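J.: Scrolling down, you'll hit the structures one after another.
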Structure 1
Amino acid sequence: MMKLVLFPFQLNRSYIDHLNIDFDEILVIEHLSFYKRYPYHKKRIALHHSAVLHFVDTYQKKYPIKHLLIEDLNDFYNIYNDPRIYMFLPNDQSDIDFIKPLTEVTYVDDPMFIVSREEWKSLLVKKPWKMDTVYRKLRHKHLILMDHDLPIGGKFSFDAENRKPYKKGLHFHEPLTFEIDALTQQSIDWTNALFKDHPGSLDSFIYPVSNTQANQALKHFINYRLSTFGDHQDVMIKNEPYMSHALISSSLNLGLLNPMDVIKEVEQAYHDGLCSIEPAEGFIRQVLGWREYIRGVYLMTPDYHKKNALNHHIPLPSFYWDANTDLSCLSHTISETLENGYNHHIQRLMVLSNYANLIGVKPKEVNNWFNSMYIDSFDWVVTPNVMGMGLYADGGLMSTKPYISGASYIKKMSNFCDGCKYDPTIKTGEKACPFNGLYWNFIDNHKETLKPNPRMSMMVNLLDKMDSETKQNHLHLAQLHIKSIK
């Protein structure tokens, strides 16, 4: 009797059809431990559980599929440890640990990623690893946005064209959202009953929960929002949490969308004249380049959670859980996180991670928070993004510099500073934005590490040339701010 066991994030019929086997039974497993690894946002739990319910409901007439909510792991290991049972290898280390007792099961690599596990051994060799190198190879291999051997548009990356700053009057077409159906309501009730003390709220719920909805969201994005995705994708605007972002990261990570299908549809949109090359390339780089690269880095770095290259040990501030801070950029961003279980990538990198890094928060605590709070979180996604790019805790394994900034970047790229207690243009005194002092304090604390870095050495030199009074003011304000944090 041939069986296929699917994790609750392998929610695509491609998993069923991939092996070309007529399975007698297909089980989509869930266990409460999957939802208790972190204090997950209620929206994340409800979304993931609803997606399982919809997947089973959609395919139960076509395949011998059923939902298995596991109550006892030992019973599961005893019953489902059989060479006639197939499982696709998960990515998160916790899920790898979950299947270790299943020594007889036939394991298969995940077909919903473009790069196989084995390929990463040859793609990630020379350190420091660079996403751009991998991305170019994948563009060539899969002939994405290529004219024979040359990239369409004359270069592989249009990132510089996709960093336009904030300006008043920016407006974006609304994303496609979805009403709560019976299965999602069932999932919401289940989540509220079992995880009532977790952060976030389920008073609203708008995200795709099925393959059909995810494809509708993708098509809506391509038709109405892709053309404006590129220019201002790094901008942050009050009360505009979604802007022109696609909101399909959770759908990709749950298996509701096939990444290569997404890439091909966006590429076709460019050829059909629905957008220029800049947003098409920028979006494809996120999926073909960054998403694949992040998974490769995670698979090749089993000790990532232990990394703390900058030796940071301050506890995560309590306001990351309630948004109770007078720093407008942080308060607004965290409030959105609590409400939506979502922020776009610049808020995650240049507000939340940046601040935590500047004050010296222990990397693992930041990583745990990111794993907890987002609808699209999986450890394989979160850990390289946060520990590597966000915090530089890996010492530069997968990014070339710490992504830190003072207040000027946030002022340039957002309207978060409007109405804030602090003024980003003031360098000293009670009105001075803490980000400025914290930035120079970080440079001062880590100048021996940063000086050999060609992308950071200039800032070390500027600090060395700074007049003594200005420097001491910055460092003093930074220390006062750090001491005030609870």
Structure 2
Amino acid sequence: MNEPLGTSDAPREECGVIGVSSPAGDVAEQVFFGLFALQHRGQEAAGIAVSDGTQARIQKGDGLVGQVFTGASLAPLHGSNGIGHTRYSTTGGVGARNAQPFLVETIHGPLAVAHNGNLVNARELRAEILARGFGLTASSDTEVMTLMLASAGGPTWEDRIARTMPAWTGAYCLALLVENRVIAVRDPWGFRPLSVGTLPDGGYAVASETCALVTLGCHDISEVAPGEIVTLRGDTLRRRQALMPVVTPARCIFEFVYFSRPDSEWDGLSVHGVRQRLGEALAHESGIDADVVVPVPDSSIPAAVGYARASGIPYNDGLIKNRYIGRTFIEPTPSMRKRGVAMKFNALSENLRGKRVVLIDDSLVRGTTAGPLVQLVRDAGATEVHLRITCPPIRHACHFGVDMGHEDDLIATRTSAEGLRELTGADTLEFLSLSGMMRAVRRDSGYCTACYTGDYPLEVGSPRRKDAFERVLG
């Protein structure tokens, strides 16, 4: 969840994209429900664009999917092809002008673009666009990609996309809307998940996660391959390998740790199953005598189940999460901000009092939440709190679409293991090893683990803040 209250220690989500093409008629409602299933991937803004074969229409704005869209706002969105986007900002700051999809008129007809990911060469591409005389209205790399496609040569949109893809370096999963079809595109490294499935009416849908496709009743679900262009047009699906995949893919390992919904599948693996194995590996590596295993809800629940199963220590709920505080437009008072964790979690004293607690969390990033959570468990009567993290220490920034902050923001880059334990106030603190994580994923390679190792799968250049372009467009 996006945490405006300043209470979150987790990396912020990237974005979610969806596209639907149906021979049965209007698709706006299907896109809406697909976005609803992807809400966890971003809560800043949402948008839907549709096309009826001649005209494209768009509705977007700041807020949650259910806040941006109503029956009345969906009603004008007629068309058998549509795309949607739910956003957390990774390049470009917060604001309606950066909400997606981006929709432009081109010499070839309308073009709408929804993007999940982050280009590491966005600054250079932006400079090229400006040098060619284009004007930019937003501070997002997605607008740059949109204008590059709009001005590309080639007889078809698929040709223009294939011609432009080599210029993009970094992570991108795209859902594109043109006059009479939806086109999905995935970068050759395969950083972000993207899958396509067959709708019950014979049409097709593409989405960032399989959970959204299942919500729409899709079957025959498969991944969009790295470097592939997939065209959805009514009851027709065409696939084109535009770029060869890199030899060693770079799937984001954090999709398994935190981002993806547990009922999604990726790389042939159940997210829920991987998270349980992360907990099992953690128990084998850093087991300790305790009375109860307690998760920090929600993403840590499967890992806590796995830890309990492997350790033989009973699992129980100890923290109850208020799931409706993720985004608020009411600014809390300073005194309430200090109680940020207490606003989000309540402790179940009857399950914690007099107990030695193993507290399972998915990550420790900025170091702002773990300490208050440990204290909350102690205040509820726990005699010991042993903090266990289901991934290695995060010491390096992500440049591929995850807002972790920069190295200076990451607590593990400047604090020793014992310092981290003291900071959190835990009796003991242990992280899962990188090898333990890869065993849980059941893969030896093919995943980006740069946030732990600093070994990036491609050259990322000098670090820059996600709102760097806001200095020009304030």
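J.: Assign the value -7000, calculated as helix-only ellipticity at 222 nm (-39500 (n - 2.57) for each DSSP H run of 4 or more, over all residues; to 500), to the correct structure from 1, 2.
T.: The read-out was computed on structure 2.
J.: Suppose distance in nm of label points 7 Å out along Cα→Cβ at positions 25 and 425 works out to 5.9; of 1, 2, which structure was it derived from?
T.: 2
J.: Moving on to the next point. Quick check on the output: 153 is volume of the Cα convex hull per residue in Å³, derived from one of 1, 2. Which one produced it?
T.: The value was obtained from structure 1.
J.: Determine which structure produced the value 20.1 for mean count of other Cβ atoms within 10 Å over residues 305-312, calculated from the coordinates; the candidates are 1, 2.
T.: For mean count of other Cβ atoms within 10 Å over residues 305-312, the value 20.1 is produced by structure 2.
J.: Let me ask you something else. Thinking of 1, 2, which structure, once mean count of other Cβ atoms within 10 Å over residues 73-80 is computed, gives back 17.4?
T.: That value comes from structure 2.
Where a number appears in this text, it was derived from the coordinates with a stated rule and is not lab data. Quick caveat, the model's predicted, so the values are computed rather than measured. Cβ atoms are built from the backbone, for glycine too; each structure is taken alone.
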